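**Q** Scrolling down, you'll hit the structures one after another.
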Structure 1
Amino acid sequence: MASPIPSFPLADADKCVKCALCLPHCPTYKVARDEGESPRGRIALMQGLATGKLDATPRLAAHLDHCLACRACEAVCPAEVPYGRLIDSARAALTERGRGEPFSARLFANLMGRRGLQRAVHALLWWSQRAGLSRLLRRANGLGSKGLRRRLEILPEVAKPREWRDAYASRASSGEMASLFLGCVAEITQPEVSAAAVQVLNALGVDVEIPKQQTCCGALHQHAGRKSGAVECAHVNLEAFGHADHVVGTASGCLATLQDYPDIVGVYAHDFAERVTDISAYIQRHARFKKIEFRAWKARALVQTPCTLRNVLQTGAAVPELLHRIPKLEVESLPTSLGCCGAAGSYMLTQAEQADAFAAEFAEAIAKRKPDVLVSSNVGCALHLAAALKRRGLDIPVMHPVEILAKQLPEALYRPV
């Protein structure tokens, strides 16, 4: 019989009464029709693991690894079971018991979790694309590992690493200051989104600061069960943003993790978590937003709401409201019944086949609606769906809502960053 796991939050797991109301909302259960692939089934496995009644077998680990951690179950649970906390704790327990993990996944997380190394990776990717090396690896089946080619398939054209200023002052400051969280993957693949965020915030009269000592949010470690790595990232960011009145970011997955810092490092991070806001929600609530007369754009925008925005931050409604402020822009949202797109942080790399199956459903739904632009508020979803659209032969750009707002700012308020 296995030994119990005292650190596992068993009291939270025991809140689950196995009512099955979560089953229709779980992406993996809808595909597998297997209780081991459902929220209540996984919680039962976690309870068995935590109490020592079940061993940490490869089969048990596989059921937990297949979870997208989309937390759709958490959003509909009448007992308010904190499923996100449970799945992270269970994965941490598996890691402590020697569960194997691909070396590439650990390496990637460690590189992204150290800003100096992250910048070096950014420069290397930019150089390799300019030299044509990444294109060669994509095309040559015999060159590079399968995992490497997978990452290159998802990777967009990388912009040259840029040096952010410490602060960007608004021309007509309201006296309000927001601190911008860049994110690791987002800084490499979507620097234009961060620049757009600065432009729109400045247009609102909000001064923007970008703390240089910030690092990865820690999600890559947290969701893989590497608790010490997540704690290290959290401490760095708590120090970097400790003085900020408002912490805003453009990647909903990162922001969900920032709001989870009380679970990662303790209750002293509650105050920080309460100051974290998704950029779209922050803009939508700002008193000056409705006073801006955006330039018209005759186009059709289709909004994809990331799981973290809908289920964790619960601010998904802000995005369509923002876009409706742009004259002549038609705005439609993808149905929530589609569930998760399959990006789910590193899931699109570690569970590639299943992730691509989820993305294919989204690509089909997007193709039927024929939008001019797909809108996503999370870097992982944007990269994953862009790759899925490309595989289907669809030339549909994927943009962040703040990019569209910045592009349509009146000339008097637009300022390059």
Structure 2
Amino acid sequence: MTRREWAWVSYDWANSAFPTVVSTFVIAAYFTRGIAPDPVTGQVMWGWMQALVGLAIGLLSPLLGAIADAGGRRRVMLLVCTLLTAMFTAGIWFARPEPGYAAWALLCVALGTLCFELGTVFYNAMLPEATTRQRLGRVSGIGWALGYAGGLGCLVLCLVLLVQPNPSYFGLDRGEAEHVRATALLVAAWLLLFAGPALIFLPENHAARAPWGIAARRGIAELLGLLRGLPRQPVIGRFLLARLFYTDGLNVLFAFGAIYAAGVHGMGFDEILLFGIALNVTAGIGAFSGGLIEERLGARATILCALVALMVLGGGMLLVESKSAFWVLGVMLGLFFGPAQAASRSLMAQLAPPTEVTAYFGLFALSGRATGFIGPAALALVTDITNSQRAGMAVVIVLLATGAAILATLPRARGGA
């Protein structure tokens, strides 16, 4: 791999600590079990928070992506989003295990998630400049694999340095959940430490540099032009519509997986961390192999195969009563996370016109977040009505199936050509 390719994939290693530790395995479970009045109420509160964040991401990502294209400032905007993500993540440290701190915890996670997701718009848009068109699938897959490895590495450090030691190596008060809250500080430090290569070595199109005001006007015009032109891009339009549904399902699965495990199967923080470690190992294997498989099958077929497997295994996880069966199915499920996401990213890079790639990745983010409030809101509503976490999580299967059905209508040719 070239230096640019390594610099690009290294950011996946850096930023994946946030969704792994904060959104999925540690802080989400800490909120429902340590801060919220009870797990069901915690899942409802977390769901409405994720819904509002999804709406904000859907509104902002296409606009900021178009402005980054017009102003030649992808790397600068990635830097700003990285710093803000780290700052809001560190703020979670101050969320003590009391219901009175629920609003503060939700605010920090919401703003951190918003900045994290906006940052991925600029990061993903740099993929075509970091490698050749022929290597898009391979490099994207390696990036996802490194992301899972980075999330795993940070998760292991959280477990062995902070969560498990009793007494704490750092004098952390377990009664105040400081051993859990400190994981947010570790994530912030991890992100700042490892984001450097991407922010230094990835190329920036300085020839397109324009003042912020001009860039904003050009960006808005470009975005409006893209939206008006989508009817003339039926393949891109259908792909984005399909991704709108299946990514919403994946986001719900990530955001509520640990909450479900804690509430339904009674997993404690130690066991959730071990489950997360196992899941990240299989997810990394799946992401790396998925990039190689994509080179043979094409991005569309790779995504479809992954979605079908996720529906089958996810449905099994909702039905089983045994914790050991839940473990086995969950670890198998991890094999198909990476291929679905990495192949989606490379397919968008193949379809997008080179001069408008960031704006299209803004639409790509929009397609993953435009209905991002519907999945968590539906989960929160179903959970509240049925008083059942299992019934709420069934929303995931419906979203994945809808996205797969639309994606199946795309042309079979690789890249959607």
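**Q** Between 1, 2, which one scores greatest on distance in nm of label points 7 Å out along Cα→Cβ at positions 94 and 198? Please report the intermediate quantities before stating the final value.
**A** Numbers: 1: 4.0; 2: 2.7.
Between 1, 2, the highest calculated value is found for 1.
**Q** Ranked by distance in nm of label points 7 Å out along Cα→Cβ at positions 294 and 390, which of 1, 2 sits at the highest value?
**A** Numbers: 1: 2.7; 2: 3.6.
Going through 1, 2 one by one, distance in nm of label points 7 Å out along Cα→Cβ at positions 294 and 390 peaks for structure 2.
**Q** Still on this structure, I have one more. Suppose you compute helix-only ellipticity at 222 nm (-39500 (n - 2.57) for each DSSP H run of 4 or more, over all residues; to 500) for every structure in 1, 2: which one lands on -24500?
**A** Numbers: 1: -13500; 2: -24500.
Here the read-out was taken from 2.
**Q** Let me ask something additional. State the single structure among 1, 2 that was used to calculate mean projected area of the Cα convex hull in nm², giving 20.0.
**A** Working: 1: 20.0; 2: 18.4.
Source structure: 1.
**Q** Compare FRET efficiency 1/(1 + (r/R0)^6) of positions 54 and 326 (r between Cβ atoms, R0 = 30 Å, to 0.05) across structures 1, 2 and report the one with the greatest value. Working shown, then result.
**A** Numbers: 1: 0.05; 2: 0.65.
For this comparison of FRET efficiency 1/(1 + (r/R0)^6) of positions 54 and 326 (r between Cβ atoms, R0 = 30 Å, to 0.05), the top structure is 2.
**Q** On relative contact order in percent (Cα under 8 Å, 6 or more apart), which of the structures labelled 1, 2 is highest? Please report the intermediate quantities before stating the final value.
**A** On the way: 1: 15; 2: 32.
Comparing 1, 2, the top value of relative contact order in percent (Cα under 8 Å, 6 or more apart) belongs to 2.
All of the numbers you see were taken from the coordinates with simple rules; none came from a lab. The structure displayed is predicted, hence computed values, not measured ones. Cβ atoms are built from the backbone, for glycine too; each structure is taken alone.
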